[in-house]
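Colleague: So, here's a batch of structures to check.
All of the numbers you see were taken from the coordinates with simple rules; none came from a lab. Since the structure is predicted, the reported quantities are computational estimates derived from the model, not experimental observations. Cβ atoms are built from the backbone, for glycine too; each structure is taken alone.
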Structure 1
Amino acid sequence: MEAQLDVILSPTEAFPSCDIWLVVDVLRATTTMTIFFECGGKKILPVESVEEGLALKRSLGSGWLLMGERKGLPPQGFDLGNSPLEVANACVSRYEGAIMTTTNGTRALLAAASTGAPVLIASARNALAAVDAALSLGSFIGIICAGRLGRASLDDSACAGALVDIALEKEPKALLSDGARIVHSVWCNYGRNMEEALKDASHARFLLELGFGDDIRLACQLGASASVPKLAFVNERWTVLP
């Protein structure tokens, strides 16, 4: 069966019935998750709200990290923000796991989970490994861009375009939806260069103003990681595992 690729530009769109989902929030949630597991992290519990995260941390105790952001910064009472660089320096392997909530990424992840299809975490950093993993699990691959505040974003569209490009190298006859063609065009328009694409992304400019330039540079490292985190339902809760 020929491979098929469909891309959802934001979680507010209708979801097709796919064999496997790749969820992308390159700035910064899925990049942060990928690095969390690269550094020996054990599990992440994604939650939708700050209040749910704080309550879960109180329940689980000090052996768990609480990380995430609202408006780019860690909410009061959180141990870490949504910074992949901060996570890389936090000795995450010492903890039982992390609880995570972000403005866009964790919501997209939980929306994908609601479809019932397997869900993998994708970013520029693990793009090659994520596409390989997805192709091994099914022929109809859906990519969800977390976007920003319910709308499409250039940063996630470019990253999704890179994933489509990698898939086409492996499956040249793959069938592309309109969404897949759109993001692939974006990726090619920027010369298949993530740094060039993010220069024009409003989210990247916002993070630069907050002082997170190093996070952006780290998020641009295409194919630097072999880690492909996956979502699983464990102990009656959605959990991201290595």
Structure 2
Amino acid sequence: MKTIFWDFDATLGYNEGKWTGTATDLINREYPDHHVVRDDIRPSMSDGRFPWHNPEVVHPGQTADDWWAVLMPMLVRAYRKAGVEEDIAAELAGMFRAEYLNLETWHVFDDTIPCLSELKDLGWKHYILSNHVPELPDIVEHLGLAPYFEEVSTSAASGYEKPHPEAYRQLLRRLPDNSTVWMIGDNIKSDILGAEAVGIPAILVRSKNVDAKYSFLSLSEVARFIENTPCANRLETDLYFTGNSDIMPS
């Protein structure tokens, strides 16, 4: 079976404000007198508090509510560091989930559906494998992408963040042993190096990182490249991760 594992965010689709913009827009709508800007929020959104910042820590079995509850202290802290009073910070953190999941703020790239459609017509099966929120399947459905995918796997539900090897293995186990598999994503560590570490060739997209073996700035050439590039059948699913500090901390 010819199979492609796809990252989602910044590969197939995107959120208008991302995490920082969503948090900033929320407070400026609810409490405009605070005059918070994105630079007030951004440092607290990039200090390693999201689950995918620590992929060695696994969290299988979490409910969606459990997953979002883990983020609440980070969101409160972000607002507090931006000078927001504690009670208002807690209120905004509680509102954040609904704000981030506003489906009208999610979009697909112009080249996404043409690429998926072309590859599907050529016999490729698509799977989403993404470090993302529990509600990713709802986002995919809203964007009209669901018909192209066999499965949507989000780390919030599986408990494994890329580049943890189990993130890939859980999907590999569902495939026939003679399957040909590619990984496509925008992040050199989680999408490319992580996939290659378990024997999956990978293509970096929408990034100018020079460390990837295969790289395209858009998806417009990906279908032709994959169809015409020989790829060995995937390795057995009992592959073990040998350890690489540049990919996943020990």
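Colleague: Given a value of 1.3 for distance in nm of label points 7 Å out along Cα→Cβ at positions 24 and 184, calculated from one of 1, 2, which structure does it belong to?
Modeller: So the calculation was done on 1.
Colleague: Okay, moving on. Where is distance in nm of label points 7 Å out along Cα→Cβ at positions 192 and 216 largest, in which of 1, 2?
Modeller: On the way: 1: 2.4; 2: 1.5.
Biggest value here belongs to 1.
Colleague: For structures 1, 2, which has the highest computed value of distance in nm of label points 7 Å out along Cα→Cβ at positions 72 and 96?
Modeller: The structure with the largest value is 1.
Colleague: For which of 1, 2 does log10 I(q)/I(0) by the Debye sum over Cα atoms at q = 0.11, 0.13, 0.18 Å⁻¹, calculated from the coordinates, equal -0.49, -0.69, -1.37?
Modeller: Numbers: 1: -0.49, -0.69, -1.37; 2: -0.61, -0.83, -1.42.
Considering all the candidates, the number was obtained from 1.
Colleague: Separate question: The value 6.1 for distance in nm of label points 7 Å out along Cα→Cβ at positions 32 and 176 was derived from one model only; which of 1, 2 is it?
Modeller: It was calculated from structure 2.
Colleague: Taking relative contact order in percent (Cα under 8 Å, 6 or more apart) for each of 1, 2, which is largest?
Modeller: If we compare relative contact order in percent (Cα under 8 Å, 6 or more apart) over 1, 2, the biggest value is for 1.
Colleague: Right, next: For which of the structures 1, 2 does the calculation of FRET efficiency 1/(1 + (r/R0)^6) of positions 8 and 56 (r between Cβ atoms, R0 = 25 Å, to 0.05) return 0.35?
Modeller: This figure was derived from 1.
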